[in-house]
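Participant: The next part holds the structures, each set out as structure tokens.
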Structure P
């Protein structure tokens, strides 16, 4: 049974935010060094994930069976067709995406396989870490219902990518594009990383907003270096976010503060994404994933959080 006490939604939200950030950085590191097409390749990775995990493990398939159209990608992302077409063709020139008469997909060519398998493995393992962190909170996950009926790798991978994609639906109008969302999320995570990873502090702020005095200002140069983007680009997006009241500059750096989190749009979007993450993790546990056995479920080892350095 799940503990009937109020769910520690803010504690859950901080960990969900860390996983969003880490998967986004995994996209940039393994699939494209440019942030602009990141959400496009992430959506294609979700489309192709069943092919790459069909055998209950991450492996290059002989051919792509799941394909999509550029029109469908553009509609899903709410982006202009021409913008998405340009990103898809750039990814195809890079060898990561395949375009054929059926549509587009992640390339199954041998040359692309190391990058794709590395990303899928890390995305899978970041979801397992999210399960581990949720379980450590106590009282938010149900007891597992016996051994899984089928291999869990495809379900875990699909869940990881679905969770990573959700902000582009829920946060898009509030925060804007991929870069703005990434910068905002990185500032927010850096502000409270010391709380997120400390069980006692995290429990203290499980249901209450962290006061601004308890947050650590994020140095924008560090955020830009961590994300691998030019400082001028980070500054431009941070300044635009500040103008919209979504971050603020303080002595020592930048904050997503309590006032920002209490804005109706951010409170709403944060609640949606946190509830969705918890629901999807709960479904995995109900399907047989045992949170007490996460050490045995990692495919490439327990992944680290994004390092701000």
Structure Q
């Protein structure tokens, strides 16, 4: 398969390296020193005590890559709208777009029957740029579980996990998703095909929406937040509200809230992605992980008093961090 990784940072670099090393025709879209290093030395993956080097085509200009069988988008959600138009040269008639990103996806109500069919989620696609650039029939949903980091330009370190849940947004098991799943599985990436990908999105988002903003406010790890008598009740209240929103939209969550909290605690002394971004002076994924849940809550008439307070606090934390950086 011709596969393009759009945004070959930590997760994208991991996926690109493993796919390329398994024999797939991989192109990465990257920029700056990371791109220069990949071009000069290849894409280096540190995993399981080993160091692997994958030679991949690398460019900052999607037009140089040309049409692909599949484009796997691994940008942070807020980074995609400004560059969504750059995906167009990668599209052929049958090209799929795999949204390997956290949070509520812009396509959530596309190809889904019900009163909200086609509804645009403003907090993740404020100007409709994503919907305009990426037709819903191209989209394959993806829930990302691995943790990785870029340790230096051109070098990605795999921390844990290899699961990427895939699902057509209308729930069908199509030849294209089977081919993609097979390619990823052959590369050592566990990529099951899921019939209800929105349920899987909510199961991960449930923890992200609860723990990420609290971690940005307290600088606590998952273990600290879930194990502390002062913060655990707040996280639980927040997650109960998120669960109510998910269920109001028809999602089925396979576990109860206390089990989901325990899952997070079991991860240990791990900093959430939102806290890592705050510490590194990068924009936090507040809108896709939290604001969008509030927007959906308003849509379905679910009260979210705890989420509202936490969202307001973390939004101000982002503002103060931005001012400090400038």
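Participant: Please state which of the structures P, Q yields 3.9 when distance in nm of label points 7 Å out along Cα→Cβ at positions 52 and 116 is computed from it.
Facilitator: Working: P: 0.7; Q: 3.9.
The structure behind it is Q.
Participant: Computing P(r) over Cα pairs in 10 Å bins from 0, in percent, for residues 108-259 alone gives 9, 28, 35, 21, 6, 0 for which of P, Q?
Facilitator: P
Participant: Given a value of -12500 for helix-only ellipticity at 222 nm (-39500 (n - 2.57) for each DSSP H run of 4 or more, over all residues; to 500), point me to the structure among P, Q it was derived from.
Facilitator: Among P, Q, the structure yielding -12500 for helix-only ellipticity at 222 nm (-39500 (n - 2.57) for each DSSP H run of 4 or more, over all residues; to 500) is Q.
Participant: Where does the value 27 come from, among P, Q, when relative contact order in percent (Cα under 8 Å, 6 or more apart) is the thing being computed?
Facilitator: Structure of origin is P.
Participant: Thinking of P, Q, which structure, once Cα extents along the principal axes in Å, for residues 204-283 alone is computed, gives back 41, 27, 24?
Facilitator: Numbers: P: 41, 27, 24; Q: 37, 27, 19.
That value comes from structure P.
All of the numbers you see were taken from the coordinates with simple rules; none came from a lab. Just so it is clear, the structure is predicted and the values come from calculations on it, not from any experiment. Cβ atoms are built from the backbone, for glycine too; each structure is taken alone.
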